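Any read-out appearing in this document is the output of simple, stated calculations on the displayed coordinates, not a laboratory observation. It should be emphasised that the depicted structure is a prediction, and the values quoted were computed from it without experimental measurement. Cβ atoms are built from the backbone, for glycine too; each structure is taken alone.
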Structure I
Amino acid sequence: MTTRNLPLVAMLTHSAALSGAELLVARVAAARVETEVIVVLGEHGPLESLLSGLGVEHEVVALDPSVTEHAADAAGGLLAKGVSTLRSTRALARRLRDLGADVVVTHSAKAHVYGGLAGRLARIPVVAYVHDVVGAAGASRANTLVLRAALTTLPAARIANSRTTARSLGRSGPAPAVIGCPVDLPDQAAPSAPGPFTIGMVGRLTRWKGQDIAVRAFAAARALGLDPDARLRLIGAAHFGTDDHHAAELHTLVTELDLTAVVEFRGHRQDVDAEISACDLLVHASRRPEPFGQVVTEAMALGRPVIAADAGGPAEVLTHGEDGLLVRPGDVDALAHAILRLAGDEQERNRLARNGRHSAARYATPHIVAQIERVLVSAAR
């Protein structure tokens, strides 16, 4: 480590995949001003290359494979894996002491548990940066209890990415600072996309993200008069084994609805901004409340109008009819009519896009990182 005058922040995440929380870690670490940052990963993976490209110091403190295994229920059953979790926790605590970290920030459900424990063992203040709704549908009761206990007892401070996430933490433990996710705001909106009218949806191919809802709404909008040349682009891939079945079902649904010529499966893409810019409209259709919904603010920053599910973070970001449209989660008919409304009204799309860029400025990276660093500097020993 080099000589430093700023507090050293160790940002922990068990995963080195390029998912929402990990991309946020990279963005915040690269933009820090009032702190020094080292990102500590629990495994090797593509996040390492991204961090290297951004000039962010990072290292891997390899966790037991039973701790880092990827599963849809992200709390991971760490209590049931007590021996391996304890071994990993002790090794991490030693490394954090050797690094001279002034504050530890945990960024994933598993990291909140093993990283929170490691920070306490090393006698270093812990900040839990919570990116997910605790106790969301699909999480087991046992893992939710473990995660909630860790988030209540281990951190000295907590950050929640939305009011929705903050409410899920309950009333015990430090009062969370609600800080939205940072977004890079280009000087100008992305140029208009050439070719047929294109609707984009970005996200992991998993049932709760609602790609099937978007496909059905697209089909319904076509039946109501949407330009038959219009396209739907699904940007994202299945991440966990349980997602593979949903991805197969989506392909089957597209075939059954005779949409194979107009629905594109783009898979995982590195340059999400370019994918969004190639669309005329972005749709968000999650079945359950999204913790924040970074893709919503990313589209707004790029000057693309957004239709989003009226729940969770997107409902906090958007004001219906002013800087986007909100529809009831899971309502195929409402989403179809919203798509049809914007597809046929370029002036309205442009108005929502302009207002959306103005609203996205609230989440500009320098502004959000400054808020995050205030919490971290305050918590540092």
Structure II
Amino acid sequence: MSDLPRVCVVGYGVAGKLHHRLLEAAGLRVCTVDPALTGVPGGFYRHRPVEHSATVRDTAGPVHLWSLCTPTQVHVDVLAEVLKRDPRARVIMEKPACRAQDVPRLLDLLERHPGARVVVMNQYRHAHALRLLDDLRRHHMPDQPVTAVRVAFSKDRRADMEAGRFVDRDHGVFGYEWPHMLAVASRLLPPDTYRDYVESPVEDVRGVVHEDYFVTAARERAVVADGVELELYSSVVGDAPDDTGVPDWARPFGHSTGGRRRLAQLQVGPALFTAEMDPVALPDGGRLPGNTHRLTAQLPGGCQETLVNDSPMDNALRTAVARLLGDLPLPPVDLRPVHRINALADQFRHARETATAAAAGQLSGGPV
């Protein structure tokens, strides 16, 4: 047992608990770091107690791999602590890797620690359901081009935010599900098309701004190579008000546990191919079993449904562990999603700053 790699999960919130459960279920030894943790948490595998520490520095014994599941704004701080302890550390970082303003520091850390190995989690790049969705499209409409790619990921986070759980005031809605939606888009668009989109200026984005939580719902539209329409939609407050609006194509699909709705759709000529990602809602208010995804092909001759059992998170974690513990070169950390969500949030920061300045001018009686 002591010969198994030892993984330390930093941050024991929702993401940290999930990483811990999956890593332990994979047979790895797991410890945790979280200053807020009290008592002795139970492990997933046989519910063994889990060793935990208040800080990275205080973690006893060897650590072969680190999994960073802290809030985005402290990712680089925690990575710096890990690399101070072990300049050759092997590290998994949850998405997004960091804030745009932290990118120079992240790159400096990586440059000063060439022996370190870092992978950013990208679970929907490992979703077999998305590969099968594209296979369905190729099978049924092999000679027809894709004319639209649509992605909608929402979750009702109002109770969490009101209870004081992490609120991304740097990016708003763009810091929660948007990185996952970009990963989905990168799977469904050709690589060159996705690169051109993610590196291009923002064309059209509409959203709802909350005075405390920043952007709570947004919808982006773009026309990419060959005239393909790309649409991304997300909300953290349930269905958004009418001025942003849930896209018509997403409305027929219900919300599941926690107000979640995770959809990807391809339009190909007269056909629609849709993936409903776990958790999938049922008409009676229930849901499909965990890690079950539903693929629907709406064809001129009728409708076909397929259920797929798959855990993108488990796939991504196991792949990351294998790559980090191996010796093959790793690609550079992909920071394009960080810059994209920052560019989207910028559209609303400017509007908020203008409104704040206008309000201040009105209150003071001075010019705006």
- Query: Comparing mean count of other Cβ atoms within 10 Å over residues 106-113 across structures I, II, which is largest?
  - Reply: I
- A value of 33, 28, 21 was derived for semi-axes √(5λ) of the Cα gyration tensor in Å; which structure in I, II was it taken from? II
- Message: Quick check: -13000 is what I get for helix-only ellipticity at 222 nm (-39500 (n - 2.57) for each DSSP H run of 4 or more, over all residues; to 500), calculated from one of I, II. Which structure matches?
- Response: I
- Assuming 2.7 is distance in nm of label points 7 Å out along Cα→Cβ at positions 58 and 330 as calculated from a single structure, say which of I, II it is. II
